[in-house]
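> Below you'll find the structures, each written out as structure tokens.
Throughout, read-outs are computed from the coordinates displayed, never taken from laboratory work. Note that the structure is a prediction, hence the values are computed from the model and not measured. Cβ atoms are built from the backbone, for glycine too; each structure is taken alone.
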Structure 1
Amino acid sequence: MKEITDQELKNERLLLYIYSPFCGTCSVARAMLEKIEAIHQTEIFYEMNASYYEKFLHEYKVESVPCLLIKENNQVKEKIYTFYSTGNIYHYLVKYKPELFVSPS
């Protein structure tokens with residue numbers, strides 16, 4: 001995962017993993033996302049340490065961590081707080097990042 005920058009926060013399409021370094025559940029969620037990236041051999045998610053982005057968290061009404069914030073066309077489409085499983089995260093990837101599942105010609 002790539003740490004988000006202020007410039008990248010302006011991207012109109014974003015899969016943003018928001019975490020706290022002191023959160024055990026965040027570590028489990030991170031492992032799921034890292035496994036997905038390893039399978040696809042590409043960076044899919046940006047990551048944000050919630051401790052450094054208080055204004056962003058208030059602006060986007062992030063309620064807790066871990067959170068997978070999905071932004072498309074400059075609008076927040078989903079905020080996932082319960083990751084459940086890697087399969088559950090794939091449900092969102094199919095919907096918001098379908099290009100991951102197109103086989104190369």
Structure 2
Amino acid sequence: MNILRLFHTVRYLKPVQVYGRLWFKLNRPGLDLSLPAETRPITGNWSKPCKKTPSLLSPFTFNFLNESHEIKSLSDWNNLKWEKLWLYNLHYFDDLQSRDAESKK
């Protein structure tokens with residue numbers, strides 16, 4: 001290690017920073033190998049979220065905000081002619097949580 005470089009680095013540090021660096025070098029904290037805390041039992045009544053109306057009408061046709069568009073090419077994913085909110089919904093792809101989403105696999 002270059003002593004001159006070390007001096008120019010350390011001279012801008014506060015004493016507490018030098019002390020902290022030395023302490024950390026000498027007293028490296030070890031890994032916590034103790035057992036993890038026990039999980040709490042599940043309580044309460046859980047219900048599934050509401051299923052939404054499907055927005056995927058066909059393999060390439062989507063309907064958001066009462067407006068349908070067909071994705072014909074890769075450039076349609078950022079089509080400048082379409083509303084930004086519509087494109088946001090397209091990218092969000094909330095159709096995965098819609099009714100009958102399992103049947104579209």
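> Quick check for you: by mean count of other Cβ atoms within 10 Å over residues 15-22, which of 1, 2 is greatest?
Structure 1 gives the largest value of mean count of other Cβ atoms within 10 Å over residues 15-22 among 1, 2.
> If relative contact order in percent (Cα under 8 Å, 6 or more apart) is computed to be 33, which of 1, 2 is the source?
1
> So Kirkwood radius over Cα pairs in Å, computed for just one structure, reads 14.1; which one of 1, 2 is that?
It traces back to 1.
> helix-only ellipticity at 222 nm (-39500 (n - 2.57) for each DSSP H run of 4 or more, over all residues; to 500) computed as -10000: which structure among 1, 2?
Answer by label: 1.
> Further question on the same structure: Where does the value 0.80 come from, among 1, 2, when FRET efficiency 1/(1 + (r/R0)^6) of positions 7 and 39 (r between Cβ atoms, R0 = 35 Å, to 0.05) is the thing being computed?
Source structure: 1.
> When distance in nm of label points 7 Å out along Cα→Cβ at positions 31 and 47 is computed for each of 1, 2, which one produces 4.5?
So the calculation was done on 2.
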